[in-house]
Structure I
Amino acid sequence: MSKVDRRILKSQEAIKKAVIGLMSEKSFDSITIQDISDRANVHRATIYLHYTDKFDLLDKLIEEYINEMREMNGYVCELDWRDANLVYFEYFERNYLFFSTMLASKGAPSFRTRFLEFLIEEYKAEVDVNEEKNHGLNEEIMGCFMGTAFVGIVEWWISKGMPYPPEVMASQVGILLERVV
């Protein structure tokens, strides 16, 4: 297994933080590679060394967060709804700037779409349409309902500045999900 040069990792991290910071200040469309370069304190060529353009950078950044949630899901699937939600809400809290920027940004609607697709996929695996309370319900519709509700509550929580701690959110959302599933 080859090690990645720490300077490369440091540059990539600075570039990612720069684009998130800039997106929290202005629209993605108005951000230039030079803006990112200046904010990250790296040469433009360094950005192009790792990303084709700012759209590739945004796409890879979004994919990184979705993959982290996918990896977390491997762990949380063994937990009850409340404990699983706590892991996610703590993650959203730790990464507040990213989630608040992506969910509020007009330039990154692809994040919300990919976040929702990820959740629908995960919820469909959890839904049991053979349970009596779910008799006659469609698995796809249930997954979509749950995913959309979860994205909506995360958007609300983030946009309101996280008015409740992750523990309260996890408990409340966990109770609601237990009623559905």
Structure II
Amino acid sequence: MLERLGYDKNVKLEFNANRLSGLWLLIIGSVIIIATIVGGKFVLNPIIFMTGFGVGFYLTNFNKAIVSKFMDGELSKFQEKMANIGVLSLFPLIFVLGGSFIPRSDWRMMWLGALLATGIHFLPFYFSHGKSMIYLATICSVLAIIGMFNKEVPFIYFGVADGIVKILFGVNLLFFQKRNRVYKLC
């Protein structure tokens, strides 16, 4: 299946977007923490979240100065496809995992569903950022699932924890990971 998307096991993959991804994770993790602390009726403040998400997305995807400063080279066509799959999978995942709670105004479960969807959507980024994405996906998903099954624990703990995890992975990608090369994918 990966071959149909352009994967060639003889071509080395370089993870050249790790620093840019780290910057994005720092931004979105901070936004999630602030939006959760402000909270309000919707548990995680949607105005703060959407504003922060929009600004961060613009800066890390469309601002040429920032993108060129934090990219260490190009992604392969295969990596670009996998990154696009990751991004595009987020919205249907949020709809499926969190959308059903909107009519009931169960904002806690809606946001936990969105955080679970976000965790899952990190999986395809393994191909453009390496193994750290598997760990990030696992931790974020487990946090959201724990929150779903422990309704007595206030959402603020899960929202802040999710933001902290994203910030820690962001710091790692931005400052501590070198360009990795992979010869074969597992």
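The table below gives the values:
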{"read-out": "Given 24 for relative contact order in percent (Cα under 8 Å, 6 or more apart), calculated: source structure among I, II", "value": "I"}
{"read-out": "Top of I, II by distance in nm of label points 7 Å out along Cα→Cβ at positions 20 and 140, largest first", "value": "I"}
{"read-out": "Structure from which -24000 was derived, helix-only ellipticity at 222 nm (-39500 (n - 2.57) for each DSSP H run of 4 or more, over all residues; to 500), options I, II", "value": "I"}
{"read-out": "Parent structure of the calculated result 134, given that volume of the Cα convex hull per residue in Å³ is the read-out and I, II the choices", "value": "I"}
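Read-outs throughout are calculated quantities, based only on the coordinates presented, and are distinct from any laboratory measurement. Keep in mind it's a predicted model, so treat the numbers as computed, not measured. Cβ atoms are built from the backbone, for glycine too; each structure is taken alone.
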